[in-house]
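Quick heads-up: structures coming right below.
Just so it is clear, none of the values below were taken in a lab; they were calculated from the coordinates. Source: prediction; values computed, not measured. Cβ atoms are built from the backbone, for glycine too; each structure is taken alone.
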Structure I
Amino acid sequence: MNRFDLSGRRALVTGSTDGIGKAIAEALAEAGAAVAVNYVSHAAAARQVVEAIGAAGGRAIACGADVSDTAAVNAMVRQIESELGPIDVLVNNAGIAIARGLDDLSEADFDRTIAVNLKSAFLCCQAVLPGMRARRWGRIVNITSGAARGSGIVGVHYNASKAGMEGLTRGYSTRVVKDGVTVNAVAPSLIETDMIGANRAERAARVPLGRLGTPEEVAQATLMVIGNAYMTGQTIQVNGGMHFI
């Protein structure tokens with residue numbers, strides 16, 4: 001999968017105890033990066049990811065933090081800098097998908113979704129960008145969704161959070177590219193994870209390719225944009241041909 005070397009680099013992947021985040025953390029470690037595996041409540045699962053990376057010859061640590069909280073993010077970054085070193089690669093993957101229709105979507109649902117899916121990316125970017133800019137090298141990848149530009153299956157609150165991540169990506173990219181930092185987004189649709197829920201066969205039938213995507217395929221796209229120094233401000237769709245934007 002990997003076509004470039006991240007040896008000597010340190011990476012933070014938020015929400016990386018399972019699914020897409022786990023696959024990205026493992027792929028980064030395979031490429032040579034030391035990886036911080038972030039979790040908010042599943043400490044045992046985070047330890048399992050760390051142990052798997054270690055067993056494969058990589059280096060990783062587990063970092064518990066609610067990335068929608070400023071103090072928690074700053075404490076996590078200090079921990080990573082102390083144990084691994086300065087963060088060179090940030091993958092904002094943490095997210096929630098609270099399925100709600102128009103008639104049962106509450107203000108609390110909306111606020112929590114924006115906080116976890118969008119505000120967290122802002123907080124993590126703000127925490128790591130000063131160091132990246134000072135060192136004149138950094139890579140940020142925001143894991144968005146096809147729902148950023150389509151109706152999706154979760155709800156309007158999820159659409160808004162993921163569209164906001166794309167806006168965040170473009171806004172940061174133009175402001176830090178001359179400092180050696182690229183900021184891109186990867187937008188998966190209908191990936192084989194717990195978040196996809198029930199009716200998997202029905203949902204797979206909607207994909208022109210005829211199946212759900214895999215977390216490893218999303219990880220492959222993520223590493224591709226990390227490895228490309230000329231690409232910034234872009235959103236890469238990983239959707240089996242569902243749409244072309």
Structure II
Amino acid sequence: MNGPEPDPYGRIAYRGLIAWPERLQREAPLLQRVLGAAPSRRALDLGCGSGEHTRFLTALGFEVTGVDASASQLDAAREADPQGRYLQAELTDLAAALQGGQGAAICVGNTLPHLCEEAEVQAFFSGLAGRLAPGAPFLLQLLNYDRILARGERTFPLVLRPGEAAEGDTVFLRLMTHHGGGRLTFTPAHLRYRPGTAAPLELVAAHDVALRGWRRAEVEALLQQAGFTVLETLGTMTGEAWSSTSSDLVLVAECRARP
């Protein structure tokens with residue numbers, strides 16, 4: 001029997017599946033507001049993937065370190081920006097992997113649910129708190145699992161991106177299977193759509209990932225325990241107020257001074 005795939009994210013080229021310029025334009029006001037008062041320009045992009053947010057914050061004048069556990073995602077980030085600073089590390093190992101005195105951190109793109117156990121989230125938050133300067137902001141974004149779990153939602157909106165005629169359009173499909181207790185199997189799939197051909201819809205790549213749907217109360221409690229003060233709870237990266245039906249859970253926290 002084959003063991004778990006060591007890096008499932010190497011199978012799908014995520015850089016081409018998201019409209020990054022439009023997304024970053026939407027998120028820019030919140031990122032600039034939250035990080036604008038950082039006590040230093042050293043910043044962390046945690047779960048950086050292919051590095052779009054890392055490069056965006058660098059363009060704003062921050063000295064950014066992008067951190068991700070996926071070697072393939074970091075390869076894509078370095079290909080796009082060979083001069084960027086990227087580090088392969090687990091979120092649970094930040095205390096050992098990073099220097100202290102960091103001025104700000106972001107963790108966006110539904111990264112947190114890849115930590116499926118409470119002890120892993122505790123290690124992540126406490127390790128991060130130990131590497132941030134007092135007063136440093138931490139912006140955390142994940143999907144709103146209060147809504148997803150309550151409704152038993154199993155799909156996200158389909159993404160269709162036009163492509164060249166020979167290659168066909170790109171379809172990005174995301175499915176979920178619920179197992180109880182907030183535990184999910186997440187299945188992203190990249191398909192190629194070429195209507196009028198013998199095989200109009202072709203599966204390019206797909207993989208399964210185990211996730212944990214963390215609810216708002218759980219995340220806020222774990223942040224508080226680790227030494228953060230939660231300043232704002234939002235429902236989108238464009239700043240709307242959070243509700244049980246919001247698309248996202250966005251928390252703006254601040255690292256407290258350590259005794």
Structure III
Amino acid sequence: MAAAEWFENWFDSPYYHILYKTRDESEAEGFIDQLLETLSPPAGARILDLACGKGRYSRHLASHGFEVTGIDLSVQSITFARQYEQDNLSFFTHDMRQPFRINYFDYIFNFFTSFGYFDSEKDDIRTLRNVAAGLRPGGTFVLDFFNSVYVINRLTGSEEKVIDGILFKIHKKVEGQHVIKTIDFRDHGKTRHFEERVRLFLPEDFERLFGAAGLRILKTYGDYQLRPFHREESPRLILVAQPMH
């Protein structure tokens with residue numbers, strides 16, 4: 001049995017949800033509304049929320065009347081999300097490295113840096129090939145990643161946060177081609193350690209990976225207001241792509 005990868009342990013931990021519960025959801029939902037306005041999906045379009053977490057954004061998409069499916073590796077997150085299932089919203093525990101549905105979705109969205117977690121680039125290409133296979137002809141893939149240059153230039157080092165009486169000590173560093181965030185704390189007398197490791201992909205890396213997976217990048221945006229991408233200044237790297245065939 002292979003050791004669990006960092007994201008399997010961390011995303012299924014209750015502490016992950018404690019640490020990130022203060023995230024500003026209104027900005028995220030504003031981004032999704034802006035994206036829908038720009039893409040203009042037809043009524044009833046089939047949308048896949050790839051790495052959907054607890055399904056908040058899947059629910060937001062479903063509220064617009066689309067047929068939404070959310071998938072995520074975290075059993076805990078999907079168990080939570082399933083309480084919100086309805087006629088046009090369903091959730092499944094699934095590893096994005098495995099094919100899901102073929103020639104099925106009009107849109108596949110991968111929001112908020114839910115990519116670049118794997119040790120092997122083969123897994124990244126495998127994931128993107130599954131995306132290409134999952135889209136109907138003329139379907140659209142949107143990948144929302146951080147802008148690696150922006151992140152490297154503004155790396156914060158160390159910070160401490162107290163949430164629900166737990167003191168989280170967080171440290172960020174660049175190591176090789178990854179940004180690594182370590183999270184250390186004590187709870188119920190036990191010392192705990194988790195880490196997040198995300199690959200620092202540049203636009204040209206995505207160009208290569210998407211090409212290898214049969215996807216063509218059509219547009220690049222640099223923030224949640226969908227302004228143009230600038231290599232040094234943009235906080236995000238948002239890619240809009242379609243299958244080549």
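By the measure distance in nm of label points 7 Å out along Cα→Cβ at positions 28 and 156, tell me the structure among I, II, III with the highest figure.
I
Comparing I, II, III, where is distance in nm of label points 7 Å out along Cα→Cβ at positions 100 and 236 highest? List each step's numbers first, then the result.
Numbers: I: 3.3; II: 4.1; III: 1.9.
Top value of distance in nm of label points 7 Å out along Cα→Cβ at positions 100 and 236, among I, II, III, belongs to structure II.
When distance in nm of label points 7 Å out along Cα→Cβ at positions 20 and 220 is compared over structures I, II, III, which one is greatest?
Top value of distance in nm of label points 7 Å out along Cα→Cβ at positions 20 and 220 goes to structure II.
Upon calculation of volume of the Cα convex hull per residue in Å³, for residues 68-203 alone from the atomic coordinates, which of the structures I, II, III produces 143? Working shown, then result.
Details: I: 112; II: 153; III: 143.
Only structure III yields this read-out.
Given structures I, II, III, which gives the highest value for distance in nm of label points 7 Å out along Cα→Cβ at positions 108 and 132?
Answer by largest value of distance in nm of label points 7 Å out along Cα→Cβ at positions 108 and 132: I.
One of I, II, III was used to calculate volume of the Cα convex hull per residue in Å³, giving 120; which?
I
Comparing distance in nm of label points 7 Å out along Cα→Cβ at positions 180 and 228 across I, II, III, which is largest?
For this comparison of distance in nm of label points 7 Å out along Cα→Cβ at positions 180 and 228, the top structure is III.
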